[in-house]
1. Compare distance in nm of label points 7 Å out along Cα→Cβ at positions 30 and 150 across structures I, II and report the one with the greatest value.
2. Taking 1.00 as the value of FRET efficiency 1/(1 + (r/R0)^6) of positions 70 and 262 (r between Cβ atoms, R0 = 30 Å, to 0.05) derived from one of the structures shown (I, II), identify that structure.
3. Taking volume of the Cα convex hull per residue in Å³ from the coordinates of each of I, II, which one would give 139?
4. Of structures I, II, which gives -12000 when helix-only ellipticity at 222 nm (-39500 (n - 2.57) for each DSSP H run of 4 or more, over all residues; to 500) is computed from the coordinates?
5. Can you rank I, II by FRET efficiency 1/(1 + (r/R0)^6) of positions 110 and 238 (r between Cβ atoms, R0 = 30 Å, to 0.05) and just name the one with the largest value?
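Readers should treat all values here as calculations from the given coordinates under stated rules, not as data from a laboratory. Given the structure is predicted, the values throughout are model-derived calculations rather than measurements. Cβ atoms are built from the backbone, for glycine too; each structure is taken alone.
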Structure I
Amino acid sequence: MKYRQLGSTGIEVSALCLGTMQFGWTADEATSFEILSAAHEAGINFIDTADIYSRWAAGNSGGVSEEIIGRWWKQAQIPRDSLVIATKVRGMIGNPPTEGLSRERILKMVEDSLRRLQVETIDLYQAHWADTAIEIEETLRAFDDLVQAGKVRAIGCSNYSGAQLAEALKVSEKFGLAHYATLQPHFSLVHRDEYERELAKICREKNIGVIPYSPLAAGFLTGKYRRDKIADSVRAGSVEKYFTEKNWRLLDKMDEIAAAHAAIVTQVALAWQLADKTITSPIIGANSISQLTDSLGAVDLALAPDEKAILDELSAW
């Protein structure tokens, strides 16, 4: 496994980050343990979760993914310093359920995440998305206090617009507060403009580590969906928007590139991201060891400049 610096944090992370939204949803605890152990053995040290995962699943009130990670690393006796654990706060969770990024709520939610993960420090604590009802200064001061207290090593954000990220960085600089050192954007070959329009420039200039989610477009970029084949998947409804002639042509070309490298479409999609100098570690999900293995192969796949160029052209927004 290859490793990269996570922006300005000084934290070294694997070139792929294991996402855990599926834990407690499409992967039960036993399967989740197997995936976590296989990923760790393959050299993945970076694990991303969120306090709300996966409350949309039947019988899941949230916090389950964090609990599974906590039980796994304790039971498997994984050295804590060999893991970089990231989680997120903002969404609806709790009893009674609350949401948002107020100071009071952040200080409570972090304690719940620490307990579920069974850690004393969260390596990366992220705002899951912006809270426009709360002044960003209040949110950042709460995060800064957590960093000063040693409960959090670094902070980041997800689903922020360019304007929201720029404002947050400006406020941190003005008041000498901890700043967002990472961004978790929605980014893939078939969803480029949200990140590339404004965010990429900011991340490049400010040395922000970028850890994109959904790099495989909810499975579309694995090749399991075709013009004449619609896969049976719990995410099928969220993938239909990608069923365009433009994207089918992109998949055709990815098939060609994959064949030239004795690889698969999944690996081409991830290798395309890894070739982008602004990207630190795409977040991969897996419901099985075979899915994990498919993604791992991307780390050693180097696209030729002309291959990346044609993928850029076919997927341009």
Structure II
Amino acid sequence: MMFFEGSEKKIEVITSTEFGSLRALGKDFWTKVVAHACAEILDTISNEHCDAYLLSESSLFVWDDRFLMLTCGTTTLAEAFLYFCDHVSDKNILFASYQRKNEYLSHLQKSSFQEDIDRISERLDGTAYRLGNLDSHHNYIFHLNKPYQPEQGDTTSELLMYHIKGEGADYLRSEGQTLEGVRKLLCLDQILPGFEIRDWLFEPFGYSLNAIKGDRYATFHITPQEESSYVSFETNLELEDSGILEIMLDALKPGSWDLIGFNALAPLLENERFTCLAESKIALPCGYDMTFNHYQHGEHKVIAAERLTGKAA
């Protein structure tokens, strides 16, 4: 079975005006940050607000006062975080967080979340939480113990989809797919109108996209392998009443998915097709209200056994 761990790790840092612009650190610096996570930069787009780097394993977005970085596979994102901290004084870091989602095969990772935050805590004083059930879908977050007040409209939403199926999933696993075909499948003209994008098709399959418009961003990462499919969509767009979540669920038809929000209102009401199995929320002392909801489609209730070794009876 071909396997790739699509589930991402994520860091986000906000710096003080006294430090100056993070963008001014230049591409060479961010290339070194990315290298410490065992990844590389594939492509770049920029506008007056943001530099967006498409990576071999997910994405990096850099604004003047903040950056966020997502990496998948067996990357070492905590090392990239620590490398950044070696070059920026703690007094200039107003906010910092490190997230890890539950993984399909966590034993293949180079470190655990606990090992990561043990190392980070040697440098930064912080607190860690888990949202969601340990024996099911869950999300870990570590944040800097420093009071911070986000600006109005500073929101983030993450839609994490598992076990995609249907015509869209079949296309994402097929030979001969094109960037134009994936863009059409994801309805990009409808959900991200006016955004400048950079996207990438991997071999034999897999897809990543960065999109920016003003100070707004969005990113897609698709690992379509049938037995371990995973799709992430993250943005600072307001999703409530936008229809974006419904479009994504209809296009990719996941068996289960997680919805994570930071100061974001994007509820999905239960209906006859899917159920919310877990709901967790916390007012983080660092200024953000974090929510975690885990959903399951009714068709995903019955799961066939998978033969791992031996001959079929």
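1. That would be structure I.
2. For FRET efficiency 1/(1 + (r/R0)^6) of positions 70 and 262 (r between Cβ atoms, R0 = 30 Å, to 0.05), the value 1.00 is produced by structure II.
3. Of the structures listed, the value fits II.
4. Numbers: I: -12000; II: -5000.
This value belongs to structure I.
5. Numbers: I: 0.50; II: 0.25.
Structure I comes out on top.
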